Every structure is written in C-alpha cells, then in structure tokens.
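Engineer: As structure tokens, here come the structures.
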Structure I
Amino acid sequence: MDVSYDGTDFSGWARQPGRRTVQGVLEEALAKQPPGASVPKSVVVAGRTDAGVHAAGQVVHVDASPLAGKTRSGRLELDEQGIPDLGRMRHRWNRYLPGDVRVLDARVAAPGFDARFSAVRRHYLYRVSDAPWGVDPLRRHDTLAWGRPLSVDAMNEASAALLGLQDFAAFCKQREGGTTIRELQRLVWRRTGPHAVEVEVSADAFCHSMVRSLVGALLLVGDGRRPLDWPGDVLESRTRDSAVAPAHGLTLMAVDYPPDAELAARADQTRAMRTPS
C-alpha cells in the first residue's frame, strides 16, 4: 500500500496507547474493511516517522488471508488468489480514514516483499524559509521558519563530508542493539524561491532522528554560526552534539525497492548487521 499523510496532528507513525497515530488509524480502517478473510495483524512500514513528520510516499505491507471462492464476497470480485478488488478496497479505506491520511494505491506484493527490509533507499525532503518575517502561512505546517539568511553553497560544501557509508552515531538517537552505520547517498541543498530552501536526503536507511540532526547541523553552517568543517568533525567524534531540526519541515517522499526477483535477498541482507568495510 502506498500511503500519504499530514503528520501535524499525529504522534508519529507507530501505534501508542491513548495517542493518535498514523498506524493506529490505518489499522482501524483495515479492521473495518479487511483485505482478506480476517482482520489483518499489524502493518509493516518502510519508515517509522516521528511526531509531526509528513509522508508523500510511505509504503506499508500487510499479510492478508485469502477469501474462499472465486466469484463474489460482499459484492467485491475476487482475484485468483482470493483477494478482493483492491481498487474498490482503497475507495472504502479512504472513506473510513480521516482527511489527513490517504491510501494512494494498493496491490498484491511479489513473493519475498517486505516494506521495511526489502527497501534499498528512502528519500526525504526538508523545507526551510529564511525570510526575515518567517514562513508563508500556507506552508507553515511543512516548512521551518529559520529567520536567518542561508548560504546554499556553504551547506552543500559542508554536506560533502557526510556522504557515504559511515557511522552516524553523532546524528542519531541510540537504540539498544541497533546500529548507527548507514550509507548516505544524497544530501543536496537548493534554493527554490527568494526565501525558500530545501534539501534532498537519501540513504539506504536512516536511524532515529538522523535526517533532522543532519539538517540542524547544516543550517548552523548555512547561517554562518558554524564553520564548514564542523558537521564533518561532529561525525568523526561519534558524540551526539548537534541541533535537531523541528519535525514539521520533514517529508518522506519515496521508497525504492529492487526488482521482484531480488526482494527476498535484499530483505535478508538488510536484516544482517551493517559493518563498515
């Protein structure tokens, strides 16, 4: 399932008792209209976004039990696998879902697919306004108001030292048993308007708060408060000591997967612990 959401009023992706989460409302819709013979278990997501973070191209998968027969069930046509018409199911799910979450597409996944572990990279976008008056009111929910002039050239120069397969412990919230080694494949800043700046960030995977920590450090270089080599020095220190940009400026844009024949192998590879070469 391809899913989009405005993270403003959510306490992040992951289900939490007593809190409104994207996973929670999506699983409630699936419980009301299961895509198979029974209510599915918890969905698996490509990237667990924090509170306030948005998604334009989130990917999830859910295991569905086939329905019996190949004719009709509840006025929904079944395919040869016993799965109902997912185009009509998408319409029903979106009727149950609140307006800040949409299911954009749904399809039967190829064998071996795992929304999280089969992914080869994730793409994020962070938006910033460096206008002295703040941010356009129409973009206040997805753009950070910085208030200081930013040098795109300086931020791109400082970004170069962060690319590649490295230990990003200095830019991640540590999780017990987790690795902070990631391959940062793209980190490019550009100016899109007189006061509008955005950065594209792509990696094989991201650890907790990694994108926002990178953005926070580079914004300090962009406005002249830190030297060009400071983000690289922070990376080498492996000590968490950098600013974390607010969540609302961040959007998960897309998730890439390998060809169908390589899905299972990619999932096995990702589950293995990353170690630097």
Structure II
Amino acid sequence: MRKSLLALGVVAAMSTPAMAADYSDGDIHKNDYKWLQFNLMGAFNELPGESDHDYLEMEFGGRSGLFDLYGYVDVFNLTSDPDSDKDGAEKIFMKFAPRMSLDALTGKDLSFGPVKELYVATLMEWGGNSGVNTQKIGLGSDVELPWFGKVGLNLYGTYDSNMKDWNGYQISTNWFKPFYFFENGSFISYQGYIDYQFGMKDDNTALQTSNGGAMFNGIYWHSDRFAVGYGLKGYKDVYGLKDDGLAGKTTGFGHYVAVTYKF
C-alpha cells in the first residue's frame, strides 16, 4: 500500500539537521506532536494484479513520550462499484507502526554517528481474511543523511498470521524532503519509502520467492491544509510473490495520485 508518510507539522524536523535525542532531564514529552490527514487516492497498475481502483485513506502519526507512531486505514472501492477491480475483495487494509524510544526509556543518549535515536520498532498489517496479515518486531532508528535530513530506518523479523509462523525479515526506510519553497509558504517535497523483505520461505516455487519489495517515490505540493501529489511505485516480487507465477505479475511499476486534506 502507498503511504504519504508525514504531515506539515513535522516538516521542519524532517528537513533540517537532526539533533540527538536528549531525555536526560526526565522530560520525555518535550518532543510530542500529532497529525491527521485524509487522502483521496487513485491507484493505477497496482501490483500484484495490475489493479486500478480508488480508495480513501485516513493517515496519522505523532509522538507521545516514549512512543512514536505512524499508521493508516485504507477503505477501497468507495462507491462499491461492481466494475471496480476491488469488487469482491477485502474492503479495508490497516497498518500501524508504533516504535518505543530506547533513549527516552533509559534516559540516556544512545546516539552514535548519523544515528540520532534508537527504538524498539513494531509494524502490524491487517488485510482481512484473504489479505496480508503480519506482525513485525525489531530495532528502529532515526538516521541523519546528507540532503534528506532525518529518515527512519527499521529492521524487523516477520510473523505471518496467515501461516502461523515466523517468515523472514524486512528492512524499511522512509523520508520526507521539502526541496522547493514558494513565496506563499507552500512547497514541493520528495517523499517516499522502501520496504524490502528477505530470508522468506520459498518452498512453493510456483508462488514464492525468498525476497522482494517495493519503493515509493512521490512528488507532492503542500500547503497548510492541502496537498496534491503523484507517486511512482516500483515493485520487485512484491510480498515475496514470484513474478508471473501463481500470483500473476508482481514486478513492475504502479502509479498513484492523491488529494489530501490536513486536520
């Protein structure tokens, strides 16, 4: 699924040099913030399945003390159109990614080099009875990179609820980089993410591969209340499904357009 990642309220934190987290004064709430937005989406050639469809996404995130949160809820085929590619498919997909700061938990500065903060990172995905249903846990971080500023970088082990078994690992990163500013305060950003899975079971060679993933590259215009954007998403054996196997086409490119209202 596509995600636009971060709202205007955290742009400054993501686009300027990041300072190491410092909770030695005991105030773990000094960096708190929250945001919420609704995205009306159009997806074209989404894989697997080369699906074209609409959906509404409620996207949210923030920080409260120990906890950093990103998440969204997608509702597909809003008018229940029988001609939609999503007709008869699961109606809702949800993703929640809470992380617990080890710096805030210990009251110590655990930064080193470009790594500014460490987390216990989790990721939960629910796609209904026939969809992706996984829970992931691992080590997360905020990392300072040239030009990009602060990016999230997480490594997880994956538990597949459908298979009732641990199945491989995932490395994920995300970024939000404003790069062109207008006189009225609005701006253009480059935002996106990479999710790459590896070490997965591939016993069924007609369906599975041991690795695969996706990269989303979005160009968005942002104002205080609105955003409009386009995203190009590249897939390679997405979800560890073999391209041109039983799952059909799983490698290629999809396109996304979005209109956003920010609360």
Structure III
Amino acid sequence: MKRILVIVFLLAACCAHAQETTIKKPAYVIIVNDSIVSMNEVNQYAKTGYIKAMEKGVSEEKMQELKEKLGDKVGDDRRFIMLISLLTEEEKKKKDSQSGKWIALPPESAMKKSGEDYVLKTNDRAADFTVEMLDGKKVKLSDLKGKVVLLNFWATWCAPCIMEFHEIPSAILEPFKDEAFVFLPVSRGENRELVAKAMADLKKKGIDFNVALDPDKKVWNKYGISGIPKNFLIDQEGVIRYVSTGYGENRIAQLADEIKKLLKI
C-alpha cells in the first residue's frame, strides 16, 4: 500500500512539473470603446464595415489609463493590447456612399508581405556578418557553414515576435537539438540592457535561449527592409532557401517542415 502511494505521489509530482514547464502563449486583449470584446465580435464589426482603425500595442501611459478603467483584465503586457475604433453611423454612411461597399478584413494569418520587404530573397547567398550574443560570445555566420541556420529578426516591442518565441522552443529547438542546426535570433535596433530585460522576463515563462545584438541594424540592413518577425532559413552552403515575414497560424510549423527538408530527416 505504501509503495502504491509513493508511485501515485511521484506521478502527481511529474504531472505538476510538466504543467509548470508548459509555455503558455499570450493572447491579445481586444478593446473596443473601452470594453473588452472577443475576436468573434471583432469579426462581426469587420463584416459589417464598422472598423475604423486597429492598433496593436499601446504606450505605458495608455496602458495605465486602461488599467484604471478596466482593472486587471487588461493583463500586464502592453504589447498584447489591441485597440479598435469604430465608425459612427454618420461616418459609416459617408464611407458607404463613397466606396459603394465595404470589404471585410482578411484574417491576419492570410496577410502576406511583398518581396519589397526583403533585401535578400530565396536562392540568394546569405550575406556574411559577425554578431555579439547576449552572453558576450561572438558568432560569424560563415563559420556555421555545414549547418542549417534559422536567422530570425525580432524586437522586444514586437508582439508577433514574442508570440513566435513562445512556439520556437517546443516546435524547433527541442526537435532539432541533436541535428546540425542553429537558431540565431537577432534583436533589431535595441541596446543590450533592453534585450537582457526582455529575455530575463521570457526566461521566467520557460523561454530560454541566447540572442544576438544588432543595435545599429547593420545586420538587418543586409537582409530586410521592413516587417518583423522576419525569418531567413539558410542551408548548409550558405544559401537562403526559405523566407517569411510576420506571425500567423501554422507559420512556425511551416518553418519546422522547411528545416526538416534541409536536414533530410
């Protein structure tokens, strides 16, 4: 009987540990007219043409204002606040008379960036660079020849980038940890102190990996023009084989599939 109780206790402890280490992906808090709403409500506003403007992420001042109005429901991360303003009936009538009809907004996952967002594209040779990592080590891209490299550009203020980071440990780092693969996230245009604080906050949530610093955007300017997160998948010979911009449904899964193709596993 004692043995059974010990086994049950150990199983319970393991389950509790698994739950603690599960990385919970953040969700947007959507606010319309000072009220928190669901995505279904937003879709209805979009279908009927009432959405005037949409803003993702707010200032510290605005976040404080929202907390005073709505309390703890707004959360504690201003990057994941989505503010939506609606047309008045008069504005709606005027807009309808000018355009004839409204076109519903496409889902974010369906929005694609044009090739103008890239300096380098698929089948281009990756531009060489050397970056300093957050831990002080130096990494030169050409020294990684023979490995598949996922070059990721991100920023601490970028909510889609942070969303992506929540998926990368389980979808990419863990599956390819024993392969000839390197994940190289490069912080775009931010200083060490800011990046260190963001990574320390993420570590508390179970997201722990080294990142590179590009405070002057010297590396970024060789690859991208606008839009992050931006990913460049580089093969063993230093050629870019896949690129993507933005975060959307199944985006990380697609990256993982492309990595598998290059690793031939």
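Each value in this text was obtained by applying a stated rule to the coordinates, not by laboratory testing. A quick note: this is a predicted structure, and the numbers were derived from the prediction, not measured. Cβ atoms are built from the backbone, for glycine too; each structure is taken alone.
Engineer: Once mean projected area of the Cα convex hull in nm² is calculated for every structure in I, II, III, which label goes with the largest value?
Structural biologist: Values: I: 16.0; II: 14.3; III: 19.9.
Comparing I, II, III by mean projected area of the Cα convex hull in nm², the maximum is at III.
Engineer: Where does the value -500 come from, among I, II, III, when helix-only ellipticity at 222 nm (-39500 (n - 2.57) for each DSSP H run of 4 or more, over all residues; to 500) is the thing being computed?
Structural biologist: Source structure: II.
Engineer: Let me ask something else about it. Once FRET efficiency 1/(1 + (r/R0)^6) of positions 25 and 97 (r between Cβ atoms, R0 = 30 Å, to 0.05) is calculated for all of I, II, III, which comes out largest?
Structural biologist: Largest one: structure I.
Engineer: When distance in nm of label points 7 Å out along Cα→Cβ at positions 65 and 233 is calculated for each of the structures I, II, III, which structure yields the highest value? Mind dumping the intermediate values first?
Structural biologist: Numbers: I: 6.0; II: 3.5; III: 4.3.
That would be structure I.
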